[in-house]
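All of the numbers you see were taken from the coordinates with simple rules; none came from a lab. If you're wondering where the values come from, they're calculated on a predicted model, not measured in any experiment. Cβ atoms are built from the backbone, for glycine too; each structure is taken alone.
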Structure P
Amino acid sequence: MSELLHPLETVTTIILMRHGHTEETEKGKLYNDPHVELTESGLAQARELGHWLKEQSPDVLLCSTAQRVVSTAKILEGAIGLPAQPIDGFNEWSVGDWEGRTYLDVKKNEPEAYKLWSSDPICHAPPGGESISDLFERIRNRLPAIIKENEGKKIALVTHAGVIRSIIVQALGMPIRNFWRISIPVGSASKIDFSENFATLHYLALLPLRFTDCAN
């Protein structure tokens, strides 16, 4: 058999990395706040992630515009020698009026709103915010352009848990209701190969760090 069973396809690799630890993460808060900073643990996680990422030899480094992500990306930038390029459309799920609050606080003080949201947390949005379906569509509309602009390259993308979940659900063709079943710790990395006809998840939520005590 001299003919290839499958045509050769250009593969674009995306290494998805969640930003380092923040106080809001540790307190279990719902937040999109673009001004939240990394803690010392978060900075340490970013440095360790940078050591690991250097061995992966990415071609381009992209990040969302939130400060915690940009701070993580700047540390990676120093480690791998590539400029961090902030891009629009990849910030975290907007929680609207629930910004900075915990689920328990909302449940206690806004029981009806919480009951409505929790009855279908994929399709219902927090007041003034996005539903998970909205987030999923936002990322699905934006991701193809990133892949096309960097076709055949290895992309390092620093972003948020909700964004990473959305990309994984999309890549694997999973029902969107599996969104909440995927854990993406701070400082973790996931790798997906994309081509015109397939996507392959190579690893999920890898923690290539020594500083894992604040990773959940």
Structure Q
Amino acid sequence: MDWSWLPEYGPKFIGGIWITIQLMVYSLIMGMSLAVPIGLVQVAGPRVLSWLALAFCTVIRGTPLLIQLWLIYYGIGSLFPYMEGIRESWLWPILREAFPYAIFAFTISVAGYAGEVMRAGFAGVPKGELEAARAMGMRPFTVLRRIWLPRAVQNVMPTLANECVFTLKSTPLAATITVFDVFGVGTMVRQETYKIYEPLLFVAGIYILMTGVIVLLFRWLENRVPRPRVSSGA
């Protein structure tokens, strides 16, 4: 094993790690912001929005993320240069970069998968808890904020942890549209040094460490969340 290339490419790997973290965090925040209403309308309606949410989740979960990413970047992204006024607007410095398209693709992927997870979470909250909250005079939004949403998240916490890990392991796809995340830097090292195994092993080790941090964080959160006590009968 030859690791003599590591000091030279170490700073680039640090930059790649930062890009990977940004891809994951931004996608999870925006994706979960969409997943909550997507899951909620499938349980509570109205029916038209429920059907639209189901169709969205079906399409996102039924097509490979790589195809979604390429359709967004090479499809939608290729149209902007031909739109009048785009090149002269403040949007062009953003739209000409690959990073926003990767964020958008990962966001809708998180929304599609986590939307189904949240649907199961909302459906799994006992109706008696919601009825008791309404009987106490809580308004619908207060019931959602104080009872329904927290209990739904509690129900699906382990699944959400898996979704975070899945999103992290999906970020290497961004390298296919010239986003130099950790995997992209590893690919560059292989191309420039003709080393195959060492860069791949190094990149794999980085992802293992990042996955471990996510797992430990969610386990800490699970231990912090109080769980309802089940009393045994006399």
Structure R
Amino acid sequence: MVDEKIEAPAKISSRHPAAGPKEDGLTPWAVKGELILNCNCTIFCPCVVSLGKHAPTEGYCQAWAGVRIDDGFYGDENLSGLNVGLVLEIPGLMARGNWKAAAYIDDRASHAAYEALINIFSGKAKGTTGLFKVLVSEFLGAERAPVEFTTEGNARRLMVGKKIQGEIVPVVGNGGKDIVVTNTEYWMGPDITVATATKGRVRAHGRVWDFDGRSAEICQIDWRGPR
């Protein structure tokens, strides 16, 4: 990533160097796979292009997200095949911080993998997700759960019991192809597929959200750390 101390809070960027050997007690890690997200924006999320400098369409952000890890590790621990669910709440401009976040970790994860994923998604492991440590002011908690991330046709579904029930589909553009915003510096990845939610329900941590028909995103992720 670019210099964390200056750039990360002001610019939600994807740039980061490759992970190297263990330094200063930090563990090398990497995850590749897919991320889906559904938020309360009425049209495609402006944070992707503005890099967090433009407010969400409703002035604040409420979102759920799912991560499918196709290939991943944290030190010697294998993370491949595991899923993670997230609930995010941001009071205004993304880059200004004061986020609230909660995580649901695949109940198939070993104890070591569970701890590794908490480190990654809390930002403690630094690297691509290190900005979470800067931007999240209140971590609502993490728990094991049956996190199901499935794909059927072009639809992606995330099910975390009754806490998150989501399904999103890409928005079709010219020639029947998906609309994709490419070559961005967004922290999740450079290419974001524009999508919409056919179901987007959250019942967790006192939040009752219904985002059917609202903005959604699909992103192929290639994250790593600690640098």
Problem - For -23000 (helix-only ellipticity at 222 nm (-39500 (n - 2.57) for each DSSP H run of 4 or more, over all residues; to 500), calculated) the corresponding structure among P, Q, R - result: Q
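Assign the value 39, 25, 13, calculated as semi-axes √(5λ) of the Cα gyration tensor in Å, to the correct structure from P, Q, R.
Values: P: 30, 22, 14; Q: 39, 25, 13; R: 25, 20, 18.
It must be structure Q, since only it matches.
Assign the value 10.9, calculated as mean count of other Cβ atoms within 10 Å over residues 80-87, to the correct structure from P, Q, R.
Q
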